[in-house]
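Trainee: Given below, in the form of structure tokens, are the structures.
The numbers here are math on the coordinates, done by the rules we state, and not lab data. Since we're looking at a predicted model, the values are computed, not measured.
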Structure P
Amino acid sequence: MIFGFNTDVKHGDTVYHVQSEARENELLLQTQVFVRGRCVGKRATSYADERGTAGFTDQQKEQILRNQHRLVLDSIRDGRLDTALDKRDTAESLAAIKELDVHWLNADSVHAERSLNVRLRVTEGGAGAPGARLTVRFARHDAAPFYTQVMTDSSGDAEMKIDMEESSLPDSSLLVQASYSGRTTTRKFRLRKVES
């Protein structure tokens with residue numbers, strides 16, 4: 001199951017990007033906090049014990065992650081982010097982590113010839129991630145979600161083409177989960193009509 005949460009929240013003059021996701025290989029539910037693209041802290045909850053419990057569902061896992069995401073957002077709004085973060089992370093250890101990220105390369109021009117054309121790049125520590133698997137969920141208000149998977153090429157780029165009328169694009173969204181070297185990251189992109 002693909003799920004994750006991405007929220008921007010402002011406190012004072014600082015905009016924090018909060019990203020939460022399930023790290024399946026590590027059996028962790030992780031929330032990371034970014035300021036201007038740099039990770040400033042994390043909070044993680046292991047679900048290794050619950051996984052072996054009969055009846056532990058993806059929905060329960062998603063609710064734990066949702067609650068953790070909300071806790072971090074509330075702590076930022078209250079000006080007490082440091083109380084919500086794991087204490088074992090230092091600025092030096094966070095700087096050494098090669099963060100996995102997804103970038104939308106052609107967000108300014110996505111529709112041509114009756115198709116949604118999406119070009120994505122997966123990076124690890126800023127460098128392209130070749131052979132990353134992307135699971136994409138395209139959601140729109142007037143139809144059921146559409147799912148697809150693609151792999152990145154040798155430079156970390158991937159391209160998708162979905163037959164679709166341009167009128168279906170406003171207020172739709174793409175949820176993209178990238179998996180690479182046993183790690184995952186999830187990003188959500190919203191499509192909006194640009195007034196000319």
Structure Q
Amino acid sequence: MSNGIDAKFVQERYEKMSNDELIYLVTHDGAGLTPAALVIAKNEIAKRGLKGGYADALEMQNKTYTIEEIDAYCSLINDLKCPICGERSTPLNGTVTTEVISFILMMQTRTAVYVGCPDCLDDLSNAALNKTVILGWWSFWGIFKTIGAIIDNIKYKRANHYESPNIALRYFVLSHIGLIELHKNDRTMLDQLIAKHNMTCA
């Protein structure tokens with residue numbers, strides 16, 4: 001009984017969404033939907049006649065991947081132009097930066113995942129490392145956080161030049177797999193995807 005009520009509630013909710021809201025759901029927030037919600041969402045997509053692989057994008061967010069499958073999506077990103085310098089000469093990868101700023105009783109930690117060419121990723125890693133070394137020590141807890149952040153920044157910087165996809169790029173791909181699937185044949189849209197992602201991290 002409750003399952004029927006829940007399904008009816010989900011169906012009514014999706015029916016009330018605008019096309020843009022439904023598209024955002026199935027491309028950004030589709031992970032973790034129940035099987036019943038997946039069916040309802042796909043039916044709503046079909047009912048509205050929305051074209052462009054939205055059902056596939058939804059499906060891709062709700063499956064388990066092997067490393068090989070993830071790396072196949074990473075290869076789509078590898079060949080794009082760097083969203084930072086605009087060059088295409090070097091395969092892209094990912095990095096994670098951590099910045100710590102502290103002052104007496106105040107401390108702020110900021111972690112971000114970026115996609116770019118190895119040289120640009122090195123610049124981002126160095127900037128986070130320098131900022132943390134200068135500004136991270138000035139509180140009791142900041143000392144410990146700063147040490148951890150320095151170690152992490154150095155570790156991820158070493159992975160910037162891996163020839164294979166590193167853990168940061170795989171994380172980016174898994175976090176955006178619905179959109180990557182949707183635009184896998186459109187390099188311009190994939191370029192815009194990583195550029196927009198980096199801008200939100202800056």
Structure R
Amino acid sequence: MGSNVLLITQIAEELQRDFARNIEVYPLPSFPPSTVGAIDVSYKGEEGFASYVITDMEGKVLHIENLSLSSFFPYIPEFLFLMEAPFVIDIFKKTNFIPDVLLLNGHGLAHPRNCGLATFIGILLRQPTIGVATSLLKNTRSNLYRCVSSKSGKKLYISIGNLITLDQAFTIVSKLMGKKLPLPLEYADRFSRMFSRGLEVEETDL
């Protein structure tokens with residue numbers, strides 16, 4: 001991809017700034033939500049394997065969807081949305097089961113340009129979204145995220161994607177916390193890796 005990457009990231013920066021101007025921070029109309037979704041992607045060579053999991057607020061799995069696509073763009077810090085947005089959009093539109101809020105393994109407002117993966121997806125789909133990240137990007141303001149620890153002691157950084165408040169996002173993630181990630185995202189991470197290896201999800205995997 002070579003020199004094209006620089007041009008693409010320059011265009012992507014402007015796109016992120018444009019999207020950031022459209023973030024809407026509103027409380028969810030019904031809280032706590034009844035359903036929480038999560039999408040994660042695992043990669044094998046040039047192919048990506050996405051899993052979309054929807055649970056209730058107790059972590060009970062209500063729906064699972066899988067999708068594989070060719071990966072079109074490499075991972076570059078601050079531009080995860082270029083790599084993963086095609087998977088998230090396609091698998092989200094594949095099902096009619098829409099959750100009250102969607103968790104994504106990436107940043108939301110806590111981003112140097114206030115537009116990580118969760119914000120990009122939240123604005124594009126006009127859905128409430130939460131960013132759940134395992135590390136901070138440089139030049140991220142501390143008032144844009146909240147920290148929470150998983151049951152294994154792993155620190156996570158929670159930020160608004162779109163159409164939710166930071167307090168609500170923190171409460172949802174804390175309530176659903178699993179061993180390393182909030183349960184819907186933990187399941188999506190596990191199932192996408194199983195999917196990439198050609199394995200079926202069994203009852204014991206839930």
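Trainee: Looking at structures P, Q, R, which one was percent of Cα pairs over 31 Å apart calculated from, given that it came out as 22?
Mentor: The structure behind it is P.
Trainee: Given a computed value of -10000 for helix-only ellipticity at 222 nm (-39500 (n - 2.57) for each DSSP H run of 4 or more, over all residues; to 500), which structure among P, Q, R does it belong to?
Mentor: Structure R accounts for this read-out.
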